[in-house]
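The data blocks that follow each hold one structure.
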Structure 1
Amino acid sequence: MATETNQAIEAVWRIEAARVIAGVARLVGDIGLAEELAQDALVAALEQWPSEGVPRNPGAWLTTTAKRRAIDQIRRRERFERHLPDLALPEAAETTEFDAVLEQEPIADDLLRLIFTACHPVLSAEARVALTLRLLGGLTTEEIARAFLVPSPTIGQRISRAKRSLTEARVPFELPVGADRTERLGSVLEVIYLIFNEGYSATAGDDWLRPALCEEAMRLGRILAGLMPAEPEVHGLVALLEIQASRTAARTGPTGAPILLLEQDRRRWDRLLITRGLAALEKAEALGGGTYTLQAAIAACHARARTAEETDWARIAVLYARLAELAPSPVVELNRAVAVSMAEGPAAGLAVLEPLFAEPALRHYHLLPSVRGDFLAKLGRRAEARAEFARAAEMTRNERERALLLDRAAACG
């Protein structure tokens with residue numbers, strides 16, 4: 001029974017951790033302290049629930065317990081009335097009255113504050129990702145370390161530094177407004193997309209996919225869409241993640257070897273995720289949309305095609321051209337080259353691609369020689385193609401991808 005209760009507590013914590021931390025953070029104004037108090041509540045649950053049973057509303061129990069500890073700590077520091085004038089209750093206040101006051105705070109606003117604080121631009125991208133997975137995903141340091149193939153102490157230090165940086169920079173636990181909100185939302189979306197991408201195409205290690213990270217990113221995206229329903233790019237990102245994730249089952253073979261998009265068995269694509277993604281895309285486009293919406297529209301072109309041959313590559317090339325205008329980058333141009341090659345032939349794609357070899361940002365990007373190798377192979381320039389695939393294989397840090405590229409090099413004779 002104790003084991004079952006502990007499993008229940010673990011499941012509840014994964015679901016409720018963000019809400020508990022967010023509620024306490026609003027009270028104390030420090031997410032580092034809020035996490036400590038939430039962890040104290042978790043310890044209390046581990047001590048009490050096995051004998052007393054799981055409460056009817058376990059999330060509320062954890063939140064109330066953590067908030068009580070926060071108030072006790074504020075009282076001990078003799079700052080209770082200054083911090084919480086509305087909660088200056090006598091020590092002997094009735095539990096029901098106490099609970100009623102504690103539950104007055106809006107959970108949705110607290111979660112938004114936590115998301116915007118964890119993804120604050122004062123932190124590095126790596127720190128934002130780690131802190132978001134810890135605070136909003138409820139993942140342990142060990143789980144995050146395993147997902148990104150780095151030592152646990154490294155992740156632990158990254159999270160500790162992030163919380164310390166927020167405190168030292170005096171980042172307020174509040175919702176940004178106006179232009180600041182727009183800028184900060186971009187950081188939030190970037191973090192969620194970074195988490196998804198690491199799961200969708202792992203940068204290193206033996207596995208090409210890490211589905212748990214994709215699932216976590218989609219969960220965070222859905223939460224954000226529920227909290228900010230009027231933001232087009234939130235729906236655009238959700239659409240992009242849902243549609244891309246729909247291909248997961250078809251992206252690897254029985255041995256875990258990667259299967260490229262045009263070679264995938266589309267019957268294995270998840271139609272429910274595609275339907276959800278297309279619905280999110282419709283919302284994003286109706287609200288205006290932006291870069292994530294354009295990327296989702298590109299993904300939708302693939303999702304709507306029943307076979308690889310039916311893909312509307314001309315429209316994809318146009319969408320990439322729009323994306324390049326809105327957010328120019330060498331990677332976008334690389335993808336546009338692929339679309340142009342499919343719509344107009346490999347020679348046309350090669351013409352778009354060649355200038356990118358002068359881009360410093362792509363100097364060590366393995367997909368650049370990989371794409372050039374594909375174009376050259378289609379043009380019958382097999383020796384050059386083989387050299388490009390071999391060069392790409394040397395650049396990648398993912399073992400599955402390296403094996404695929406070496407196979408393609410060998411196939412060139």
Structure 2
Amino acid sequence: MTAADPLRATHRAIEAVWRIEAARVIAGLARLVRDVGLAEELAQDALVVALEQWPKSGVPDNPGSWLMATAKHRAIDVLRRQTRYAQKLEEIGRDLDVRQQGEPGPDAAAGEYIGDDLLRLVFTACHPVLPTESRVALTLRLLGGLTTEEIARAFLVAEPTVAQRIVRAKRRLAAQKVEFELPAPHELADRLASVLEVIYLIFNEGYAATAGDDWTRPALCQEALRLGRILAGLAPAEPEVYGLVGLMEIQASRLRARIGPVGEPVLLLDQDRRLWDRLLVRRGLEAIDRAEALGGRFGPYALQGAIAACHARAASADATDWERIAALYRVLAHVSPSPVVELNRAVAVGMAAGPAEGLAIADALVSEPALAAYPHLPAVRGDLLVRLGRPEEARREFERAAALTRNERERALFLGRAAGCENGTPAG
């Protein structure tokens with residue numbers, strides 16, 4: 001072990017802590033300083049102090065509280081220069097006193113969701129004064145702790161574009177003096193769609209990480225699920241909210257089955273369904289049933305939830321109702337058209353009607369600019385080519401998918417499938 005090894009280990013621990021705690025710290029600060037841009041700066045200041053002190057003193061027992069306390073002390077310095085210093089300082093002091101006396105967290109009681117700082121942060125970042133793209137990018141940055149690169153990959157757009165959106169969004173919120181609060185009831189519908197999109201993108205980053213060494217990041221899935229459940233309490237008559245919650249519950253039920261013994265990815269058709277969390281499956285199906293019972297036109301999340309329910313209800317991959325899934329994707333492509341939806345439809349059609357028909361749909365997407373750097377397009381084509389008995393073409397597609405992905409686990413999966421094509425036994 002070299003002298004630098006403990007330092008690297010501490011820095012990795014700090015990075016892990018920051019991933020988990022950043023959103024709560026920023027949300028708590030935003031409630032106090034009423035400025036999400038300033039809140040993020042103060043949280044980053046606390047992170048810098050941690051990077052300086054923790055390698056010497058060690059990671060504290062409660063790193064989240066340490067970061068929050070450090071950031072709040074920085075906030076005091078800022079508020080000292082403001083006209084409302086005395087009032088705000090008293091507010092911070094009361095807040096610190098209550099926290100030290102063991103104030104219950106936001107999940108202590110289901111009825112306390114109105115006071116949830118994280119939910120306030122989501123709705124503030126999704127304020128109508130911002131363009132839709134900026135709302136989503138800013139909330140992913142503040143709430144999910146995602147880097148601009150990760151957000152760019154989620155949106156299939158250039159990284160500098162995302163960075164500009166985030167900077168401009170924070171400036172506009174400050175210039176417009178947007179309050180850090182939940183929307184009034186008459187404003188809720190207009191801001192709900194953007195919030196749903198944000199929550200699901202956060203979930204997806206946890207369910208299938210776009211970059212790094214881990215195939216999944218369950219903490220992000222759990223945070224998105226928590227926010228979705230809270231939102232269901234806030235908007236109990238909205239079928240799309242229950243559609244999203246049901247979709248996430250069902251997908252989260254597979255997390256344990258998605259990873260093999262040494263951390264390798266396990267795809268849906270190869271999963272041991274006995275490892276699926278039956279409680280999450282049941283909760284997901286109940287949420288989908290609630291969305292259907294509320295009636296009205298199905299939106300994209302209720303439709304995706306219905307697709308997930310088809311998988312959840314099947315005892316095996318062979319028993320899956322692929323015809324229904326393909327039909328639901330056809331409706332989804334009409335309600336919410338996108339190249340990714342069309343690629344998923346290619347998979348479903350390939351299972352329901354045969355690989356040739358699925359490949360025809362996938363082939364039509366090859367020239368789609370939004371999918372030029374999307375690794376799952378060549379991966380899907382590779383799988384369909386394997387099933388058509390065209391291993392050499394499939395090998396090239398899997399190698400291309402491996403070159404495009406930023407996730408090390410996924411890269412290994414694609415390279416393994418490419419090697420299997422050469423050996424005549426493509427890995428699933």
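Can you rank 1, 2 by distance in nm of label points 7 Å out along Cα→Cβ at positions 150 and 174 and just name the one with the largest value? Looking at the calculated values, the largest one is 1. To which of 1, 2 does the computed value 46, 22, 20 (semi-axes √(5λ) of the Cα gyration tensor in Å) belong? It was calculated from structure 1. Taking distance in nm of label points 7 Å out along Cα→Cβ at positions 70 and 350 as the quantity of interest, name the structure among 1, 2 where it is greatest. Structure 1 comes out on top.
Every read-out reported here was derived from the displayed coordinates using simple, explicitly stated rules and does not represent laboratory data. Everything quoted here is computed from the prediction, not taken from an experiment. Cβ atoms are built from the backbone, for glycine too; each structure is taken alone.
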